[in-house]
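So, here's a batch of structures to check.
Every number here is computed from the coordinates shown, using simple stated rules; none is lab data. What you see is a predicted model; the values in this text were computed from it and never measured. Cβ atoms are built from the backbone, for glycine too; each structure is taken alone.
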Structure I
Amino acid sequence: MSAQGKAEQEFQQEYQKATERIRTMPDGAVGWVLRFLQIDLEALTPTEWTLVAFEVAAFVDETGDRYGGMVAPESGWSVEGVPNAKNYQTIPSRKEAQDIQATVLEQLELYWHEGYTAFTFPQMTLVVVSPGSFSDETGTIFVSAKRKAKEFEYRFVHLLAQSGDYIRRCPECAKIYLAIRRDQVYCHPRCQNRVAARKWREAQKTGERKESHRGKKSGKG
């Protein structure tokens, strides 16, 4: 096997592993995105970062049918996973992933506070393909995005539309999580119990202060 062929095979193996990690995450692709948004990418070792980079690439490609349909980016990620790779067999740089985190988190904050958010896709192109190429019955619409990172955002827009009401930030520990119930406030019973215990202690202290105050007034009498 040629060096190029071996590099392509190794890339595909890592890509498939990343895809499987996403599929087996608790809550699937949604769970993966929420975990990704909260990773300190600067703190990752080179090996750890490579795993995450492949996951970012796999998320964009693997979730296409469920979150947004077909996208045809004009360029790939900035890091060639295989020599001379252009649109395919590329992975994001750490800077690209950090920019994605910042953009998505900023939009999530707006979504939580205002109930809506707006992603902007400059120079987005819709491409219509005639029946027969991808579907025997109808034509197919592709979204053409200039940068691969915008494709990530495009996937997230559709994911947010489906799961946004259940994506929350825990008021106790600030973790972003996927709620099980609409009335769920805290990410875990531990946080809920911690808040309840704190309120109980505060109530006890308030009661003690009131008793002390009453005792002093009684002594004056």
Structure II
Amino acid sequence: MILKSSQRAHIGQTIAANRSFLLPYVVFCLLFLSLILKYSNSTFFLFVNGLNSEILDTLFYYFTYLGDGALAIILVIGLLWISYRDALTFLVITLLITVIVSILKDHVFPELNRPVAFFGASQYLHIVAGYKPPILSTFPSGHTATAFSIGLYLSILSKQNLTKYILFTTAFFVGYSRMYLSAHFPADVVGGATLGVLLTLLCHHLSQFSNGSWGDKRIHYKPKFFSWGPKS
């Protein structure tokens, strides 16, 4: 089925339908930017990084992997059961995030180092056992960008406001984990989140203008381990 112009959601409608994800995102960005301007990026980082415990060490050590690129690829594969258009759209989002983050880190802001290099052997820096924070190229946070792109895209597909709130909260804590693990500064997290949100909104909107019935097709195969229940 080819979407008619009247059936294509305006980007404003997409934003309105996902305000349960996007409104908390805006509040988070404004709050973080305000604190960065008031206390400085490094001071705000030390405050967040200093709120630690053994339980949080374990929690955020594993939580941060929800922003790993491998999870984005798994989602691309899973979206094949929703529609080919969604799978291709999210693949494009993931590739764009990878390329743009790489360009910004290595060519635009190569002189910006991560907390470990910035503070050196500071006694105030909290390092989680078993995790080795990267040293160079800090802006923006790729994990945060990936987490927010995954969260927002799933939010767009969901009709439940509670689910959208949960998806935002999950993405936020991925970003928070990057500061907790001494991998990124607060500005890196805000930058990554913004990149993920903007690319997701733009690519999802543009994908609706693709012609051809192929986009509405999907994989119907259901693996046997999903076929639970008594046989008829």
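With distance in nm of label points 7 Å out along Cα→Cβ at positions 88 and 184 computed over the structures I, II, the top value is the one for I, the highest of the group. Upon calculation of helix-only ellipticity at 222 nm (-39500 (n - 2.57) for each DSSP H run of 4 or more, over all residues; to 500) from the atomic coordinates, which of the structures I, II produces -18000? Traced to structure I. Computing Cα extents along the principal axes in Å across structures I, II gives 96, 41, 29 for structure I.
By the measure Rg/Rh (Cα atoms, Kirkwood Rh), for residues 144-191 alone, tell me the structure among I, II with the highest figure.
Structure I comes out on top.
Here relative contact order in percent (Cα under 8 Å, 6 or more apart) is compared for structures I, II. The highest value is that of II.
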